[in-house]
Structure P
Amino acid sequence: ISDAVEPYYTNWNDTERRIYWDFRLNYDQTFNKVHKVGALVKAEWSDYEASKYNQLLTAIPKRYNSYSSRFSYSYDDTYMAEFNMGYTGSEAFEKGKKFGWFPAVSIGWAPTQYRFWRNKDNFINYFKIRASYGIVGNDRLTWDDSVRFPYLTLIGYTGSGSWNNGSGLTETQVGSSNLRWEKAKKADIGIDARFFHERFELTVDFFQDIRSGIYQQRQSVPEEMGLPSLPWANVGEMKSWGMDGHISYTQPLGDNDKYLIVRANYTQSMNKITNFEEDLKKYDYQSAVGYQSGVNRGLIALGLFKDQADIDNSPRQDFGNYLPGDIKYKDVNGDGIVNWDDIVPLKYSYVPQIQYGFATEFNWKNFNVSVLFEGVSRVTYFKGGNMYQPFSGSTAGNVITDFANPANRWISREISGNPATENPNAKYPRLYYGGSSNNSQSSSFWLSDGSYLRLKNVQVSYTLKNQFLKKFGLQKAVISVIGDNLAVWSKEKMLDPAQAGDNGTVYPVQRVYTLQLNLSF
């Protein structure tokens, strides 16, 4: 049983106060050497207060109550089962709806624990298959937790709408009744295995997450309602699925201090929005439903306008003035005009669907070498801004070497004297002074592959242990040479691919070399 924690104070813009109580009772027992029983009862109460002297709502402490229990049973480490139950309360919901139930169950079976298997020298040393299913909840309407008490209707002087110019009292927040916990139903099937005298170790999981009741502000409310702020509702739904796993191999090379280890890990996570609160769309491809969350959207580029005749024979583009050498877009809906209605889902998002890595470690007595690679795949980003559109803000700008190369951009024959430079498939559009609304649109022309493989870390170490060190009270000394971010392989050649979506506006990833000495006394 843990004691109540005394409140502590820190200064961060305003006074902050936290109080936390935790009570738990554990029980573990083994019967007849084969029956293992475990139980846990836990209660938590938290009280958090920040911006104490600010407005009224932020001065009210945030309070949460949580009660949970767990029961587990194992028979001879062969059959396993566990049941969990949570009962959690939040301030985000109105009276009578503050608490939610969150159960979970898991089972496991390890056939290699049978006695007949353990008594034989099988190449599979351990194998377990497991499955779990549970429900978890979320009560935060926004990522920064800025919305509190959404079921209350608040009146104030701020905010404006169709029936208020912002100078009088109005509803600054429209109360949302019947809000409930956002819930995710999580299922997982996995295996754990060790084989070939436990030199190989493998873990693989396949998972699915069906999330419902996602908080969104109602977008289908007509403006005639005159609401200065849109009410919240549990309307969003999304499905996620994928797999995660790692494998390792250990090769002894003699004594315990001589070995080689190779490891690899892989994670792939995909998702699809199944319901989304949005205004009425003209075309199905404009909806978020059926697509990946955060998928990059834009126009489909057909290259560059070769000449004025090409412009005259193409659909009109409603993104400002454009000339030969500017980006040409596809009229997706076939209405003869390229505008916002022709923006479509393109490919992937800025969040990688696949992340992977592999590493190796070699140890020979006092000498150790370790190498780590990391990589991502199925990720895209948009090139843009001053990085790829020089002089877009004014007649002064920075021209990157790739753009300055005449072979990479469209150039009028009147300037070059060569019709071949009016290349509709050039890497970049024509060079121009001032911004171009037509060329700066998000489109497949600027969409780039953000996949990469990085040599993340290399470390070479040597350990010294001798009588000379002991004279100075030292047990050992480890000398290491460490290199971080040594190399990267990617289609992106000008920026670090992990930061390429920022188009050169962030501090670059550094290649770092370190000489390190660790002393143990």
Structure Q
Amino acid sequence: MNQSGTTRRHFIKAAATLPWLARAADSPRTPPRVLYSNDTTNITSCISPFHKEREPFRKEMLEATVDEVTGLVDAHLLQPGLGMVPMWPSKVIPLAEHYAWIKQRYGQKPDPFGQFVLNGGDIVQVFIDRCHQRQQAAFISFRMNDAHHKEFADPKPGDKPGGSIGMSVTKHYVDHPEYRIIPGSLRGADLVQNWAVPEVRAQKFALIRELCENYDLDGLELDFLRTYSYFRLEETPLDQRRAIMTGFVREVRTLLDQTARNGKRRWLCARVPCHLPALDVLGLDLKALVAAGLDMVNASEHYFTTQQHDLAAIRTQTQGATLYFELCHTLWKGDKLLKGYDVFPFRRATREHLHTSAHLAYARGADGISLFNFAYYRQHGQGEGRGVFGEPPFEALKALRDPKALAREPQHWFIAQGWRAPGMKPLPVPRKVEASKPAKFNFDLAPPTGGWKNDARIRIQSDRSLGTDQWTATFNGEPVSATTDVSDPFAVPYPSMLAKPEELRAWIIPAKLLREGKNSLEVTLTAGAPLSIIFVDLAVGQPS
């Protein structure tokens, strides 16, 4: 028996129910339906059934992250670090030399994963072995330009650098400050390296080559959203950015084919923005990338679950590839409570948020769903008032592979702050509202099976108490009636950043006003002081 009390027989029986696994024996090129990303660091930063607070890393913890989603996901994507320092025995960056340099320059010991490898372990091999035991496709998700902890790379005399320097900074990075987007800046998007420099791309490719040559990977994801900065835009025009990125993907495709084992083609995936303007900023020409050998496109809001995206347009640009839409543990984050990392409160996604977002994604052309940072429902980080933590809603993953099942679920639509991607216009919220000036909010809705039969309730959340303020509202051009019921429409297991009743207003939307595609709410403050609307949601109960 393993530590969860489940036998291997049970795991295999559960895994055999996955449609992807049932087809895999007949068609090894049938792509997985549900992807699950694992950033590795959650293992030691989150409190979980297999990791107590401050407990040192053991390989069984990594294995447990694979075990807990067996039967729920088809492919597991491990992010072995930040794309800078290997979590495997490496000849490109020998870890004994690397951590000796870290100790000399920064006075830091190896991080738990680096120490595991120094002691003879191999994070990547442990992961692949466990995935294959648990009938999950084993992918590596490689961060192409991560900014974490690089603000500490150049300490002044007497400074005590924070963060996990050993995972993020290499001698190559420090020796070449001229490769950074803006040398001397401490902003994350400026700290990463300029991909117009061939040596920068060569360093990434060398690490990827080592992974492809030495491990029996089922697939590789190129994560272009960690961090979403690659070029000095004023120096590198769009056609050059596209040529560089497409050329790199083509080289990786060739590498995957050259290193394939037993004639098995490995999948090549890219994690990209789900907003069109950001694609050009990053130099990502999706049609050209698919032609260059990309099998899978994972469209993402970078860190958040969203329902405002360009997935339908992305679908037209990715014909010939499998398209995924990414869900995350959070809808938006609040202000930092302390200095450092993991010090934000989060508005966490509920089952209904996840299912409705996946339903819309399928309706707009997605072939599958991916999960990012799903483990971070668990307690992690610092700061009081960050909300109630708990175990991730793993049971919510069961329906994600079945568009028909999702279409029979209650719906919870929302507009949240999320992420302003590079090149995007201002976000829908927060929205400044003044008296007598209507504010419009657009939803992209997809109907349930049989269409909408139940009335909906729509709410706005303000950044202050609304007191005796007066409001009117229309939906798709028709006046709608206010309701005093401003309660949360569904259970919220992880209450954080929820509105107080006095910060909310709500209206009833007759079912006949709901329609496929664009729907517009227009609200007018008829009496009251200026304010900001920070969240809007629309809920519809179980289809009749």
Given 20.4 for mean count of other Cβ atoms within 10 Å over residues 275-282, calculated: source structure among P, Q: Q
Entry that produces -7500 once helix-only ellipticity at 222 nm (-39500 (n - 2.57) for each DSSP H run of 4 or more, over all residues; to 500) is calculated, selected from P, Q: Q
Origin of the value 12, where relative contact order in percent (Cα under 8 Å, 6 or more apart) was derived from one of P, Q: Q
Work out Cα Rg over 2.2 N^0.38 Å for each of structures P, Q, then name the structure with the largest result. P
Label whose coordinates, when percent of Cα pairs over 28 Å apart, for residues 179-378 alone is calculated, return 33 (choices P, Q): Q
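We did not get these values from a lab; they are worked out from the coordinates using the rules stated. Predicted model only: the values in this text are computed from it and were never measured. Cβ atoms are built from the backbone, for glycine too; each structure is taken alone.
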